[in-house]
Structure I
Amino acid sequence: MSHLKIIARLSTGLALFAVAGCAPAAVQEAPAIVAPVPDAAPAGANLAQFFENYDAAQLSLSPQGKAYRGIRDADYGKWNDVSDEAAVASHKLQQATAEAMRGSFDPKAMSADDALSFELFNAQAARAERLFPYRDHGYVFDQMNGAQSQLPAFLINIHRVANVSEAEAYIERIRGLGPVLDALSAQSAERATKGVQPPKWVYAYLISDIGNLQKPDNAVVEDIAAKVGKLDIDPAEKARLIASAKTAWRESAGPAYGRLLTEMKRQQAIAPTQDGLWRLPDGKAYYEALLANYTTTSMTAAQIHDLGLAEVARIHGEMKKIMAKVGFKGTLQQFFVHLRASPQYYYTTREAYLAEVDAKVKAMEARLPAFFNTLPKAHLQVKAVEAFREKSAGKAFYQSPSPDGSRPGTYYVNLYDLRDMSKTELEALAYHEGVPGHHLQRAVQTELTGLPPFRRFGGFTAYTEGWGLYTEELGKDMGFYTDPYSDFGRLGMELWRACRLVVDTGIHDKRWTREQAIQYLKTNTPNPDGDIEKAIERYIVYPGQATAYLIGKLKIMELRGRAQAALGDKFDFRTFHDVILESGPVPLDVLERRVNVWIAAQKG
């Protein structure tokens, strides 16, 4: 899973960090926003500058967005404004910019690259416009992307400290946590009055996360102390900064977490037991908009559900071949139980798991030039999810590098319970989150300096996650998965994504319960019980997103197959991958068009 959307989902889920900063004492009102209009010029002449102007306007509203980019300026100690007014202002900025673009530029007079940028910006604005009426339908606090853990994670993983000024900015953000959490808590309470709150079982996770951060020496205080400790400054100055950080936590963040805990316990008492979006106001329309947003297709929930059932059956057939190859006697479901319950399929230490990931990544990196012309410059690091959030966090996810090279790409692996992390899946998971999956694609995207910022730093889920899943199978083409159990794990990962089509639509469209969905995965996958339960809980609070993986992967495989059939011996993986990667993320219909044009040119 990629990490493009974490803080954005706190308010709207529509754009990455596109809201204004918040002062330490109170949430600011969003300023009036006027879309940047390019200088008068021949059509197409200033399109690049037009998009740069828009990016600058967006970033001026987003201190956290700047930090993700590696920008450390006067806003470095601020948080985004989380108010609805700020969300409205950001949305108006995007829509007004799209309108100005359409009125100022003629795509017919542009280069192919500029015309694609024009088309993609229009597409993103249209997606945002469709989702915007549902901006208050998201859960402000949940176990996956809630502010209770994501704001501390931002401080720990994104806020860098290279000098005293940046340490002071960190302390300012600690003090600013109080007002932000209070504002989000009030939003959450207001949504709950309208029936928009997560199911009752979510609150135990939230209360656990909050409890971890109420300790005086919590993960954030430990992090700022460690970062200050590495500075080459006078020990007395270090002591002053650390003491100031502890005071800021004690006076602002800590009490706010206490108030948030009270509110979460209040909501827990009145929380619904139903799990799907169908129970929300306009829930059906909201879910349809989410599916269109994530898949970039017009597929209905019913069509996605049926595709999932068909793919589950296909993958089960492939798994039975491997089961026969390893000599297992019994049914496929009995083989699932064997893999789920047998200790030999799990590591006993975190160190052993991480060492094996490191070995797989290094072997893959050595093989990449045979299949890719374009490789990332940014380094990949593998990191265990921090202890304060590992109980509630997802199984694995990726964070893009900063464009200035100050932060590497990071594959986070959740080792809270090693019995949820099968050896059989380790290889495919490393390829998906690392190379040639998210790290290669997202780092290359970030490094495409000729593209407008919205293309370098934005995304389409079906493309990005489709690529990640595609590379799991690509690893087999590259000569990996030599152990049949690891190859079975690869199929297990694909099966997992096929089952997502069934259970996501089952929960949110067909009104399945959490328990029904869990049982479906227990019957149809080899995954451990804890992995299954956490996954279903993810799909409940993150509706629609999980359907994009297999839909995107199937499209890329379809296009590759079309190219191989058309080009025969002239087909080359490296140039095909250039066509996919060098545009940055695009909707699936645009990707298909680009590949068709490339095939025709190669044949010509």
Structure II
Amino acid sequence: MRSYLLATAALAAAAAAPACADTSVDEVVVTAARLPVDPEEITGARVIDRAEIEARNTAFAADLLSTVPGVSIARTGAFGGVAAIRIRGAAPDKTLVLIDGVPVGDGAAPNGDYDPSSLQTADLERVEVLSGPQGSLWGSEAIGGVVSFTTRELDGLEFAAEGGSFTTARGFAGAGTRTDRYALSATVAGFRTDGISKADTGAEDDGFRTWTANLGGRFTASPQVRVDGRLRYTRSTVEIDGYPPPRFELGDTPDRAKTRAWQGFARASVDALGLTHEISLSAYDLRRRNLSSFPSVVDADRQVLRWTATQGDRFVVGAEHQASEADLSTGLSRNLSNTAVFAVGQARLDRLTLTGSVRHDDPEAFRSRTTGRLSAALDAGGGFRVVASAGTGFKTPTVSQVVCDFCFAPPVALRPERAEGYDLRLGWSNATVSAAVTAYRLLVRDQIAYVASRYINIAKTSSSGLEAEVDARLAEGVRVKLAYAWTDAIDRSTDRSLLRVPDHAGSASLLWDRGPWSGSVSVRAESSQSDTARDGFSRAVRGGFVTADVSAAYAVNEGLTLTARVENLADRRYAETLGYREPGLAAYVGLRLRR
């Protein structure tokens, strides 16, 4: 790990050297902040665009997120193992995930968090990450931050196919038409593999199959009236390992999990009275079947009705009603709803930009709560910018927690979790290089945990840390991205470190697109972390690791591109979660067709 961090520092120094003067950084805005904003004017904001997604050519979105500073991914084995997104040390249920603005998550799971293991990159246009409490923007669940995925709008025909190690195959087909007035796109993406044993003590391969269909369109009826919408469907089957009798230790099992999910939204936009009014209805429905010695079927769905009124990048006000329902494997079920109003405003005063947001939530089963966030960005001259922010958040208990699913002790009344976060960012940029260092502290009170066979509120957890990043255009079509994060996440009730949060994590990526050649080299490292032992109860330490991937593409002509990628280039044996295996050296080849 030490040698990796030294190498990263050396690369950072090289990236800070003068680059070619004729290369400029494309304008990037963060839309998940409710108002379009420059990432350099907000702390903890990162954007991964389509160019980077294609250069890295990774199959799943979780691998893209693993190189974002302050974001860690833990999954129970490769190829479909349950994955969890942690931002700045916060538990996975404190990351709100949006796909095309639709909140997604397994409302029937104990924590209600989103599992990104089946989210493919083939139809993603961009990924946005907002770190830190975003409760005033998005309400409950956004204590750690927000991850927003936006799908693609095609113009023409596209086809891609790839195959390689572990009898793996993936494919993509899409068609669309696009003009200023209207657009219509349809895509299908699929992935299948024989896989490897998820348990590192197992010998039986665990396969994985998933496919996704996406349909989207927009239409401008007049200069003042626009409508758009999307519909998305995903189906997955994954073979999993567990704790078979008689020893009940992690190992091979014949268990499988089948999941199908659909989501969609419809939205109308009208310009009137100097404002842009939007009204939208979104829905998410998930059904999960566990086929094992203890079979179960769960259903969860969520609907959100939202109205907003926006004036450019100055302010937005809105109201929304959210209804959630889950039918659990034990036969218990519950409906939960929430009504909220919110406002976000931005003011520019010479070199100073002030942004504030406030939100009032009125949950059906809990007391109403108001959250807020305030940030200030100062242009200090010479390319330097200082940004400071403070925000609050909260999270209501999930359906599983409210009904005390799988509890074997008398339930207790639960309180919503509360959070407050502070961060300070010092950034510097010119036409070709941007660099930043961010320090933060996140405090969560009344965090909900499963202790002594029931859910309770524990006193307090906290995480403090430092994030450093460099993004440099070294030459026309050549880019280097460096990231490092130090995280100190503690359960203040026990003074023990939180599970599955590495103290140190870093990545270095070289991306290029010159002439017919494009691709990337990415190196990622994590230090050791506290984890759950193989018995599923006690604590242990998962060792650190360093892994590298390389991807390359060659454009034969305007319509045909050949691709190749190699993962785990050094064939390292490592685990993201203790006891669960990740693949060794793996190679894949493919092609892309476009018309």
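Since every read-out is calculated from the coordinates, none of them should be taken as a lab result. Just so you know, these numbers come straight off a predicted model, no measurement behind them. Cβ atoms are built from the backbone, for glycine too; each structure is taken alone.
Quick one: Cα extents along the principal axes in Å came out at 67, 53, 48 when computed from one of I, II, so which one is it?
The value was obtained from structure II.
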Re distance in nm of label points 7 Å out along Cα→Cβ at positions 159 and 543: value 3.4 computed from one entry in I, II; matching entry is structure I
The value 2.0 for distance in nm of label points 7 Å out along Cα→Cβ at positions 295 and 583 was derived from one model only; which of I, II is it? I
Match the computed value -19500 of helix-only ellipticity at 222 nm (-39500 (n - 2.57) for each DSSP H run of 4 or more, over all residues; to 500) to one of the structures I, II, and report its label. I
If you rank structures I, II by distance in nm of label points 7 Å out along Cα→Cβ at positions 103 and 447, which sits at the top with the largest value? I
Work out the source of 4.4 here, i.e. which of I, II gives that when distance in nm of label points 7 Å out along Cα→Cβ at positions 79 and 359 is computed. I
Comparing mean count of other Cβ atoms within 10 Å over residues 263-270 across I, II, which is largest? II
